[in-house]
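Participant: Pasting the structures in now, so scroll down.
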Structure 1
């Protein structure tokens, strides 16, 4: 009966809502694992529809879903039901309560700076569309220490240019367990973002561009890089500019390009000309040496830049669908020596069997990643790196080269039970560190009848040894409403 209802809901939504061609709310990011897993499956088996920036727009994902209606009917029915709250005119989309106890104060991967010592977490989100061209989204996380807005903003525009103003998250990578440039490892910053809801032309061009202000840094260079002159730092809030675009080179292959520019703040003034020079000639504007600084003003250097080139390719081998994806990330310019590069590769099997999915991801980055001489805190927001979770797993000022590996296994135990397990390893390549490893496994069970509004419940165990050789553990129970 549930499948029939979801099919009818999907047909109604596709004819009434999707045809509007207006703005769209977003799906949760690293907050609703079961929904997000099904979306990952969808993007891995559909053609010409890779999306490399997140959070996903609900209407965009629903449009992709129509392409697998006949080839993956069960996936279509499941996602039609799960997506229905997000593509209605207004809805309370999700709510979750977590109670946890943990040892050691270790940062949780991709959870906005929360740690194993965070004991009570309330998450939720809702939105309202007022016509085709305007809407409001309210979503966030409240714990015993603070309130973290995640997707709280107003949005307006139309299908090729949606403007988001407020706390809107950004994830620039095809990878699921980490992102070298920008992820949810740190707190969300207030931003102004413009992006498209529907892909442009037959090449499925998508873009996302934003400007935001980061939290206060402990020190931003005022002067100088000149020889034999003491450096002077003042506190301030840098700006962060991001640009991502992707296009479908073939039905199976998508190419993505991303840029981040951290600049200004505190004592550093930036003009539009400075910004343009830094954007188009990053090597000249952001790689000023001590000898160069003797010839130019101390404020000449714009700030810090990160960029990446990504690809995503999907196909089937003997009826086994797979997705392979990769990323080359760089600071300022591509090269060796003192320049910093990072390389990542991923492989996803969405249907090893109907009930099993497996994902492998590997990243390797050089020394100095997330470090910058102008900013004492580097590429951090509220003390956490803005990208890969491994960037927080070292001494604060020691930007060691490192490599990480993660394996995720999603197992549909029964029609109402799932087990989702991720194993991670991290190796910092400088002396004084040990190889860190961790296991994070979550069991979820749907309830036959809601209990006090809860639709499902579950438990999660997170444990391992960090790069200092110290053990940690966290046990959590949660309910989804």
Structure 2
């Protein structure tokens, strides 16, 4: 929760609008490297060689300085090896990690929330060294070629690596990342013909994949177990043409009376591109009973549920049972303010990973340039209505008419924004709570029922066609 003053305003909203020292310089260094990666690192031009040195200077005074300086010199001379590309990827990750940490400090100061103290994360071992080396080799070939030099021959080099990784559960995380990156790149070939390209996104994926080829980096995070009451706050729905994921943000009250903590529980499922809107919940419900609790406004009692150091529950329906009803807005007002947060793993320290549950009320809503803004305690906070899913009753109009909001505080396009998960508004002189995840457990809403039926029909047709193919 973002602490409110007696008038209902945001106590430290000014911290979300003040400039962060050094942030622009760090992002400029990252942008400079991403431009180099776009053109390829095989034979940098003289001007690009100077940009490489400037990029190395951005991490001067850190433990990476010597290795990154050497990598920049070798790359500028066209003589870089895999170890040099790894060093440059590490520097890029460190710079974005520093941006994440600076922004996270602002969020902690604005919300008054601290992170839970975590035990050191052990690093398991046992990767298939040869397969990781093959993945690293392909990624380095990509860096030499650059996005503008993309062709199907270079992109297809990922296929045998992914095929070799998928059977090994310990390598599946990296395999899926490589497969996704290769698929995006293949759809964009030839690179020389592209008018626009997602430079930051591809550089993020390349950097993360390259570092995950290092020993220990791709291992599954260590887990602990928790027992207590889970109080859902809202659902963040992520939709892709071929997959969907629901991430439930909640507060866990430990059974031993310890400090409440923020946790997440996620469920994912493949999907046909014809299933959209409310029909998405049909694909997810069978895999997580928590969605029913979210839709019904209830809690869940968990017993020995695995949880990572980052606060992600490894959900198992056998370890959970339905609890008492609980209003998410009561949870947001009463429990959320004292709940401890968690810090991400080192490789996950990225500005895009910031998604902190907050509670806002007493704000003034205004429309600027087609978007919504909450003015909280005299300070503007942009509202990211584009993230509101079509699979629920919440709309931008509901948000514009609201007086209280449960949301996720994010950082995007150089500013903090709030993504609404639920709002309190007035309809026909009655106070009404509208949640983005209201249809997660089922609905009688006409729009929701229509979407569910369309999804049922689409899945039935696909199953029937699949059956014909199998019989043939």
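Participant: Have a look at 1, 2 and say which one yields 0.30 for FRET efficiency 1/(1 + (r/R0)^6) of positions 65 and 441 (r between Cβ atoms, R0 = 25 Å, to 0.05), as calculated.
Facilitator: On the way: 1: 0.30; 2: 0.00.
Structure of origin is 1.
Participant: Then there is this: Identify the structure, out of 1, 2, from whose coordinates relative contact order in percent (Cα under 8 Å, 6 or more apart) was calculated to give 16.
Facilitator: On the way: 1: 12; 2: 16.
Among 1, 2, the structure yielding 16 for relative contact order in percent (Cα under 8 Å, 6 or more apart) is 2.
Participant: A follow-up question, please. Have a look at 1, 2 and say which one yields -12000 for helix-only ellipticity at 222 nm (-39500 (n - 2.57) for each DSSP H run of 4 or more, over all residues; to 500), as calculated. Please report the intermediate quantities before stating the final value.
Facilitator: Numbers: 1: -4000; 2: -12000.
Derived from the structure labelled 2.
FYI, it's all coordinate maths here, none of it is from the lab. Just so it is clear, the model here is predicted, and its values are computed rather than measured. Cβ atoms are built from the backbone, for glycine too; each structure is taken alone.
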